[in-house]
Structure 1
Amino acid sequence: MNTAQNASTTVARLLCDEKTARRLATFFSELLDPEDTACAAFEGDDGRWQIAIHFRDPPDEKALRDMVEDAANADAAKALTIEPVEAADWVAQSLSGLVPVHAGRFIVHGAHDRDKVKPNDIGIEIEAALAFGTGHHGTTRGCLLALDRLAKRRHPRRVLDIGTGSGVLAIAAAKILRTPIVASDIDRVAVIAARANTVLNHSAPFITLAHAVGTRSHAIKTGAPYDLIFANILLGPLTRLAVAVKQLTMPGGRVVLSGLLPSHANAALAAYRAQGLILEKRIPLDGWMTLILRRG
């Protein structure tokens, strides 16, 4: 979206503790339309955490405060400030302040934090202006931790990333495994963003990107069977894809499911257990649940 055409945008800000900031960022990232909003939680220079939600059009203030109260508490709703700001590339602006995210051996960072990547880190640089998932979200971090864990024990030869977003997981898999990866997303713009990020991270030779609804893609079928599949989406699509994902997974292969609230995890697990997949590990993180399953 080109915000330069707008005279101003509106930003809602809240100073709070880290846990509340991350919870609200997760809540609003799932709830609000990314075409009209950008949401980020980050630590300021003074050590305090802040959440900033940028709106292309002024939001309904009462409804916004009610949502903050539901996701956090009444004090947070009252402390929320809402004010107009001058037009800017506010997606890039809001993400440029994000601190690097560590998940196992991986560190997801912006261009401004390249110098913070240590020799033993596996750095994943995400261009803020093209971000559709930066690794700050608990679901993405959970998947990165799962990948780090699995890569220490085995070496998957074929990887599928369903709902790739910015391409973080596909890039991480390419860097740690250096093996063929197929990454798909239902959003064409996300695929464009992911392609730019694969080039930025020198991972493009390993990654085939596809615009696809679910698993309906020639590229996905051509790459099958897979011994590692990531599906970082939502409960509804995850359960509907259970049969297809099982068919795409080779015997002994692993499936990593995320995008799940803890209360939804058992429903997803039931759908995949019905297809013969076995739970290996749960990874709870920032109010979300990631599941590692194995096809028996």
Structure 2
Amino acid sequence: MKVRFWGVRGSFPVPGKQTNRYGGNTSCVEVEVAGHAPIVIDAGTGLRQLGKRLVRNEFRDGNGLVHMLISHTHWDHIQGLPYFSPLYSEGNELQIYARQPGDTHLGAVFAHQNDGPYFPVPLASLKARVQFNELLEGQQFDIGDVKVRCTRLNHPWIAMAYRLDYGGKSVVYCSDTAPFRDILLEHEFIATPPSAAVPLDKQHEIQLRMMREKLVDLCRGVDFLIYDTQFTPEEYEAKPHWGHSTPDDAIAIAREAGAKVLCLFHHAPARTDDQQDAILATYKHLLRDDDLELVCAAEGMVVDLAEVGS
């Protein structure tokens, strides 16, 4: 099993000289399993380049199948989908998996992005077959020989983390989430951060503790943990209601779960490559005597899980 990064940035794409090394495209990760249809996690702008690669092979002739896991439907995680080349070849198939969105059908959520005022090709007019699979929090299912589990995260409009297991190796994708201590983020938009003087509602405290326990369980013994670390601790203090974590939060989850490698992900759009280098260096120094290995996601990076822990 290999993990390939096509987009690592959060919130919106940021092309330019200062983001070239880590990349400016939004979230898109491919999990490659030999002899298996591609599994893609999130459909940010990085998906476009992945699609261009796929149509050079079996997808060009309409013989391709892609499984796509969506963490949530904020734009930076789905805005690459209309530009995914395999969708424009008859015979190709796309299986989309995402959390059940309540009263709205999952297909309708995605169709709105392709409505006439916003995009010239309606979702219903695409030549490939697209099927939507609605998931419940905590659901377990198989994609071929790959075992998949999911759990809820602490993010506005609710995101999901996914774990994939195959051949004795595992990867967890955990983006986007706030820590599980200061505020419970659900469907409503929270315009201002909560006051530190106001104690957390007891029921919310219980919910957050349960969510954290389920995430730690999802990550238990994982080989490769991809985690939202968009904020520095100072940035989080100013914006706890935005639904993102810091490297400190990610390290705490990774240590408790016994993860082997932690990968910093969903980089802040305003973060330059040099600034990201500095963050990585700071936390590598803090972990210098730790068994936990720390890396930083970059476009084009490929991680062979067969080599993790060997």
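Where a number appears in this text, it was derived from the coordinates with a stated rule and is not lab data. Model, not experiment: these values are computed from the prediction. Cβ atoms are built from the backbone, for glycine too; each structure is taken alone.
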Legend entry - Per mean count of other Cβ atoms within 10 Å over residues 165-172, the highest-valued of structures 1, 2: 1
Legend entry - Identity of the structure behind 19.0, 57 (criterion: Rg and Dmax of the Cα atoms in Å, calculated), options 1, 2: 1
Inset, instruction - Consider the structures 1, 2: one of them gives 13 for relative contact order in percent (Cα under 8 Å, 6 or more apart) as calculated from the coordinates. Say which. - result: 1
Inset, instruction - For the read-out mean projected area of the Cα convex hull in nm², for residues 109-188 alone, a value of 7.8 was computed from one structure; give its label from 1, 2. - result: 2
Inset, instruction - Supply the structure label, taken from 1, 2, corresponding to helix-only ellipticity at 222 nm (-39500 (n - 2.57) for each DSSP H run of 4 or more, over all residues; to 500) with the calculated value -10500. - result: 1
